[in-house]
Structure I
Amino acid sequence: MSHNRFGHLLTLTTFGESHGPAIGCVLDGLPPGIEISEEEFAHDLERRATGRSRHTSQRREEDLVEILSGVYQGRTTGTPLALLIRNTDARSKDYDNILQQFRPGHADYTYWQKYGIRDPRGGGRSSARETTMRVAAAVIAKKWLRQQHAIEVRGHLAQLGPLTPRSFDWAAVEQNPFFWPDAAMVPELEQYMDDLRKSGDSIGARVDVIAEGVPPGWGAPIYGKLDAELASALMSINAVKGVEIGAGFAAVEQKGSAHRDLIDPEGFRSNHAGGILGGISSGQVIRASIAIKPTSSLRLPGATVDATGAAVEVVTKGRHDPCVGIRATPIAEAMLALVLMDHALRHRAQCGDVVQVDPRIPAGTDTD
């Protein structure tokens, strides 16, 4: 098993490398009849793209999606949907100096140990370029969730290094290249990133993602927990080193009397659980956060070894993000949407006939 497939009833298989001729995916298990066109992928792919501002890698890919199968007359057929995006702006020569060196903090060393060979061009398969296909696939998942269940998935950058929002406005998130919810702070973020870029260093970030409108009952006990599979999906994103559901690690300092989400006839009073109880959605907003490490590819010299084990100094050339978290919001949204659609289909298959109980309606009440 090479572990390039994700999901259960809705499965996503991705392929391709950062500097190969193309990247692509196969999305299998889609219900038939979903309207989709190649143009619909453009918006979210632009949100994820490099070169969107001076604060990200200046690699500029066209990211034009080709639908190869699974669509007829503008609708999904229920057969595997294959998507392809050709790489148009790779500069492999930037990596000539590290062909035999292992970059600290990168996957170079571990790929070499596992496979006995690695693609050094832009990180090959370990590059964040692969996440382009996750975002493309999730365009369909988001659309289906919205149409079938009125679910909205969205996210924002919640921390950039030491900076956190001082106010919050969802309307501001899509109006700046940082996905930042405090418009007044954008100049401060730009200055911080300009100084960081000039220093040659990088910084980490935190991204929050939510899903509103998820009905209660999705997920499964023990080995199919919604939060466990969401955590796994989010952790699979490049450079993610931590995942929180709901209160997350803040629960360590909370007492049970404060952490438990009390319920009254109007519903839950709080949402420390992040919308998931016992691995099953509660009907509240699904909330998750990811911690993204600083970029490992730097122009600052660092100690490492080469393929012979000799000590060398490494300097990474090329175009790299000083903070990969700036572009991670649409990727986190994508993984949440794909997990939710997979669970929606699984719930429909097993429990589609179960009538949901509204605890706000006392037993025996005539609601007609």
Structure II
Amino acid sequence: MSWLLSLLDSMKLTLLLTALLLAPLATLAANSPFEISDHTVIFKHTSADPKDPTNTSGFNQGPSIAVLPDGRLMAAWFSSPSEGAQSQRIMQAFSSDQGRTWSAATVLQDFDGQADFDPSLFVAGQETFLFFSAFRPQIDIYFRRSTDSAKTWTEPVKLNHPNHTTRSNGIRLSTGELLVPLHLRGTKAGGVLKSSDGGKTWKRFGAAANPEGQGGEPAIAETKSGKIHMMLRTKDGLLWRSISADKGETWSAAEKTGLTATSSASHLLCTHDGTLVLTCNPGPAPLRFPLHLRLSRDEGLTWSEPMLLADRPTKVGGWSVCYPTLTELSDGSIVAIWAQIKSSTGELYGDIHSARITLQD
């Protein structure tokens, strides 16, 4: 029997060591400010061959998401056989159950023979705005608006900002004014378009950038203090930030946030209780995976440790998990949307994913 007692003692020791090793992980999970659920594929690629003439929806990228006035969720993204193709158009899908399931995708915007891209959605009262960019033949920004929760839309209006694009969602300020982030192509000069007349006219403000002149694809959020924070994409492996104290008309010199990031789009959201939620790729460049979440309860002075939102599905090269957007539901939970892309020799495709996020007290 002595051999059996020795075996039992050995098993107890193994279980004890395992428990001790896993304890920090359990504590980390218990202390995480996020709970992620309902991971859904909104749209799956129809082809992986970028040279296939019948491929219209193989590469899907640049998604945006918003809660419509009627309570549904709307997702929009650009779709094509490869990025920048003349057939590139903007697609849409809807969810009536807070992002758990999604409708079939349909075409939202398509200038015939021109590439439409980078949709940016936001809702102001009973109106929904779609900003996007297109080559016609030069790149410029256009917008459309809907008063019936995206059932019908006005015709596109050109804003005459050549070589600029939007990317991240616009916001409605506490004053009722509207802001939409934009930047000069080439990861340069982040700023905003501002409307003080309900979206009839728009004026550009700001040119925030790091000392090397990089400030692309800005993401903006208004905090409880009334300040507007702008997160900037750069090429130096860091996220930079600029702040406006006068509703977006002037911006502070860009400063380092202390957070690492690859050269890709991030997204910033301020929840109804004043929590800032940030999602980005931590790098190093040029990697666009994984996708992390952080939060700040002191208006960006400090940030939580990162939590994994999404990662590449297989540990091989060619994957990107990128271009996230966040929106808050009426119950305080958040829905995230992003693109998962595979690129290798002779193979290119992208899918649009989403997940629900609950913030823990």
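What follows draws every value from the coordinates through simple rules; no lab data is involved. Note that this is a predicted model, so its numbers are computed, not measured. Cβ atoms are built from the backbone, for glycine too; each structure is taken alone.
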(request) Have a look at I, II and say which one yields 2.7 for distance in nm of label points 7 Å out along Cα→Cβ at positions 86 and 182, as calculated. (result) II
(message) Given 40, 14, 6 as the derived value for semi-axes √(5λ) of the Cα gyration tensor in Å, for residues 70-109 alone, which of the supplied structures I, II does it correspond to?
(response) I
(request) Work out which structure the value -3000 belongs to, where helix-only ellipticity at 222 nm (-39500 (n - 2.57) for each DSSP H run of 4 or more, over all residues; to 500) was derived from one of I, II. (result) II
(message) Please compute relative contact order in percent (Cα under 8 Å, 6 or more apart) for structures I, II and give me the label with the greatest value.
(response) I
(message) Between I, II, which one scores greatest on distance in nm of label points 7 Å out along Cα→Cβ at positions 46 and 246?
(response) II
(request) Using the calculated result 13.1 for mean count of other Cβ atoms within 10 Å over residues 150-157, pick out the matching structure from I, II. (result) II
